[in-house]
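We did not get these values from a lab; they are worked out from the coordinates using the rules stated. Fair warning: this is a prediction, and the values are worked out from it, not measured in the lab. Cβ atoms are built from the backbone, for glycine too; each structure is taken alone.
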Structure 1
Amino acid sequence: MSQTAPISRAEVRAEMDEARERFARLLEQASAADLRRGTNGTKWTNQQLLFHMLFGYLIVAKLLWLGKGFGRLPGGASRAFAGALNAAATPFHLVNYWGSCGGGTVFSPARMLRRMDRVIAALQRQLDRDSDAVLARRMHFPTRWDPFFAEVMTVADVYHYGTQHFDFHAQQLTLTPAGQ
């Protein structure tokens, strides 16, 4: 995922704003029946998948902490950590699935929207505080955990990951377009 031309702060901010706006529209326009409907390519309902899309941004905050920490260490440290996480991919996928099932049940659409607003605002504040040197820190990632994890990612890549994850899953929603 590390790009040849790093994504700019402005681009990351803009894509997060767009995702937040899209998330709000999706939730506001979805009927109760829409939210209960199954999705394309997952075993989740639309509401569970919407929670999972929110969860992608929630996990970015934790990934940033890891990336900033491991980015200060020799590359072998994060390579070993990523290897251990790759070895635990099967339990991770189960927790990821069941966690989104539970979160999509416990979090109402209004609660998901409030949480998305807060997490995006917090990520953007952190992005504004991070220096260019911090954004350039690199660490190895467990590529078996997510198709958007590259073997090595910068902190800037991690900020971008949340929107890549969001955009991918948005295509799997089966919500009825407004007015139909």
Structure 2
Amino acid sequence: MRTPHDQLGELYPFESHWFEIDGLRMHYVDEGTGEAVVMVHGNPTWSFFFRELIKALRGERRVIAPDHIGCGFSDKPPDARYEYVLERRVSDLETLLDHLELHRDVTLVVHDWGGMIGLACALRKPERIARIVLLNTAAFLLPKGKRLPWRLAFLRHVPLLPALLVRGFNVFASGATRMATVPLLSR
């Protein structure tokens, strides 16, 4: 039986690796040798987002690109089984890096929500990180006088509804896709 991974063929020609965290399987790519480059994806992407960078760097670096729990080829547990919050994501990444014995000279590449996850992980053990590459991330405080966009503020402050809208109906990704295109995508 073919898996989704098999069907991606040359688009995603990487060997899958798995790491268990609290009974859940986290998928990650681990390609090449040399100094480690760890790529932390955002939402709603997965390691596939970094596929061309992995191909380009694996000849001279060890490239690790995990799929957060709930994303890509990692397990997708219900909310009752896994807490989808920043603290948990940071802990998962730190646990994976410890498992892979990446204690020094790591280049951290972060994108989108991965910026908050990766940089929080770096703050816990700064001696681990040699370099940081920021790709379109919101891992910073808002500038003085700048307000959080109303869509994000709404999702942040209304209890229970965000989980249903974001994970149940994919509202965040759908909205971001429409807002990020010019001209707007047709329905």
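Observations, loosely collected:
- Identity of the structure behind 1.00 (criterion: FRET efficiency 1/(1 + (r/R0)^6) of positions 42 and 74 (r between Cβ atoms, R0 = 35 Å, to 0.05), calculated), options 1, 2: 2
- Source structure (of 1, 2) for mean count of other Cβ atoms within 10 Å over residues 50-57, computed value 24.9: 1
- Among 1, 2, structure where helix-only ellipticity at 222 nm (-39500 (n - 2.57) for each DSSP H run of 4 or more, over all residues; to 500) as derived comes to -22500: 1
- Test item: FRET efficiency 1/(1 + (r/R0)^6) of positions 10 and 34 (r between Cβ atoms, R0 = 30 Å, to 0.05) calculated as 0.80, pick one of 1, 2: 2
- Structure (1, 2) behind the derived value 3.3 of distance in nm of label points 7 Å out along Cα→Cβ at positions 90 and 138: 1
- Identity of the structure behind 17 (criterion: relative contact order in percent (Cα under 8 Å, 6 or more apart), calculated), options 1, 2: 2
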